[in-house]
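Following are the structures in question.
What follows is calculated from the coordinates using simple rules that are stated; it is not laboratory data. Since the structure is predicted, the reported quantities are computational estimates derived from the model, not experimental observations. Cβ atoms are built from the backbone, for glycine too; each structure is taken alone.
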Structure 1
């Protein structure tokens, strides 16, 4: 048998040398020894480098142990005071292209630590600043008194960050127990200390199977800037409280304020109204105006203010997408703006509408109504305003008997989407509405133009229902024949 011939590296042509080098380099990276760390200080040091495989040893890590005076001095020195409200971190993942395995590790952040870091900025407890990083299995939880930082727990600032199986247990804000009734950013009746969960800023970010359990006034997931951001199988949960319970308080900020509210109610007073149920957190999933294309698939919001408050700029080249998402027990299930596709999603009307299509243009909404109907005061299944929207509302198979709450076409959402505020007419042009919820009548305002409405329920005009019964042209004895009207 002939001997094997050895092909020398020096004899290879230059393109093949490059390919071989890249291949061998890839093997070296993939087989690089995993670095195990057992402190936040070690984790900060290793994640400041790039191309690392890092494992945070299982256990509980207290941020108070990491924030020594030298670390706090470094944080103070790193704050960019040229910005009006600069980000102020406790911990930063600085490197690029690291994979950090945190399975079984918990980071505890005591709310008293907010007082130790520099003031005047937005607190971002943990910031992923580098690009191309992947963090898996991490749990973060708050401990301590009920106070907030007016910031968030985890901020994805770098591009192409991937979070998988990350869980946040958010606690600590003031006030807590009234939702946004005392303010949410202006006007405010008290000094706010909010606390949010995961903030997304970096393009190409992907979040898979991440969960935020919030017991604080703040958003669970919110996307402020960045493009091509994707959330899959993520979960947001808040908690609810009845306004009637709030009005039983004998101490606390609402009591001290005489139960005032920043919202005008249907009686024209700025007071808390009984009969409603409020989320004590903000939105489950939220986008802001500077966000680019955002996709949410198989995501769930439970007991949040808005389950999904999603929209894109009116001139966005690509639409935001929600697919197979669920909102249950929220103040409003879906609050949708411009250039958004809602496909195969569902929600209930336990404490508020299934849909506020608040205005804007060119959204496509397909929603299924599920659940057992209202459990507190609810005034509408949906309100629809804006231009050139396509809306289809359906009921779950075996539709349960629900009150005949209307779908209001040509009406905006109430002020700040607060259910106790009046719902007023708003322009609706070129809307296509298909209503397959038999129990929900469609009421149209005078602001509707060029609409195409197909409904399994009855359709009324707001003007006709607002007219005096004397102009309804009914028989003198009403609609039941043979029953004479009582003589006056």
Structure 2
């Protein structure tokens, strides 16, 4: 097994070393929705405004393009910093992540949770939970996905029952049309996402290019990397895109963009990246909000945003979104259960996991960029604590059609309607509800649902004898 692991790491480092950057262009929304781009579907794929992908690792012209002194990223479920910040600062950031916002803090008017940790906490803050969110919409006569009024996210909670959202129809509000496309979305693990953010665009693009597409064998795997906007770029700058990697639809590439979006769409709190309040199924919520949103409220002068960024913070003058971001960047990656991992069953399961093809999409090893590499459209330099790290997320952070797509479009255009991000399997033993919708309650149930691009691998698994299947499941229980 050790030689197999070594070859895998070597293969991915090689991909990183020989990365080339063709003239790729990205698509983003023609008009940026006021409620936040990850809550409203983009339009037809071919009609979107083109957005260039930033080059993060230039083509190699020397034998060594990355620092050869790679090291394993730290892992643990222990609330301690990965070294990005000192422990006292990490504790303060975690407290902000865990803090419950109230109406006087700007909560709502429609929302899903009062704190980040309500949805991300098992066994520690930043991990997963049993909490789901709800999305809905419909298809038009051309088969394109269209959001429910106000956006696909249907908030479960509100500060006033008169503006409670639900999947339409809502006849009392004169919303008569049904929204038959609907799905649950599970909360996601955030631990280790600072390392994921530090993986360069070129690495993910190369993984997609290397995935097998063999029509004879039926092994048709073609992960889609979608370019998405970086919300923290100065408003007057040209829009630079980055390969999405966060969220079930890869709707964000930056943890700060993700934080600003979640603060608005999950907690109803405007911030310097998203200054317009959400509606309730398209209806204004202003008359029911005791703390009216003011998009001209400046940020706390003692916590000015970085130069070039919006100086108006709305309901987030303390810039909590920066604390959320720093907290996530400073978390350690999910740790394996080494007691299980050392068993003969788990070791055999690891070998079978790779042999039957699971690791084609559930990629076990990625490498972060060198220290000082500029990412996120120039807004963030990879620091030493996140640089030159080997991580084992067991995911490729690409979109695939495995037959479980929920029909929802967010940031990638209509071609992504039936696709979802490969679920990273690190920390999966802490999940009680599997797949993007949480409807699979055992590993066997989750594997059975894999189809289309994953059909060959699923069949390979069920062609194993019962003991071999048990070994694979034991391996998963160690992650």
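Once distance in nm of label points 7 Å out along Cα→Cβ at positions 258 and 442 is evaluated on every structure in 1, 2, the highest one turns out to be 1. Between structures 1, 2, the calculation of relative contact order in percent (Cα under 8 Å, 6 or more apart) yields its largest number for 2. Computing FRET efficiency 1/(1 + (r/R0)^6) of positions 234 and 386 (r between Cβ atoms, R0 = 25 Å, to 0.05) across structures 1, 2 gives 0.40 for structure 1. Supply the structure label, taken from 1, 2, corresponding to helix-only ellipticity at 222 nm (-39500 (n - 2.57) for each DSSP H run of 4 or more, over all residues; to 500) with the calculated value -3000. Of the options listed, only 1 reproduces it. When Cα Rg over 2.2 N^0.38 Å, for residues 298-353 alone is calculated, the result is 2.13; to which of the structures 1, 2 does this value belong? Going label by label, the one that fits is 2.
Which one of 1, 2 has Cα Rg over 2.2 N^0.38 Å, as calculated from the coordinates, equal to 0.95? Provide the component values of the computation, followed by the final result.
Working: 1: 1.18; 2: 0.95.
Source structure: 2.
Computed over structures 1, 2, percent of Cα pairs over 24 Å apart, for residues 194-369 alone reaches its largest value in 2. Could you figure out which one of 1, 2 the value 0.15 for FRET efficiency 1/(1 + (r/R0)^6) of positions 290 and 346 (r between Cβ atoms, R0 = 41 Å, to 0.05) was computed from? This figure was derived from 2. Structures compared: 1, 2; top value of mean projected area of the Cα convex hull in nm², for residues 74-337 alone, i.e. the largest, recorded for 2.
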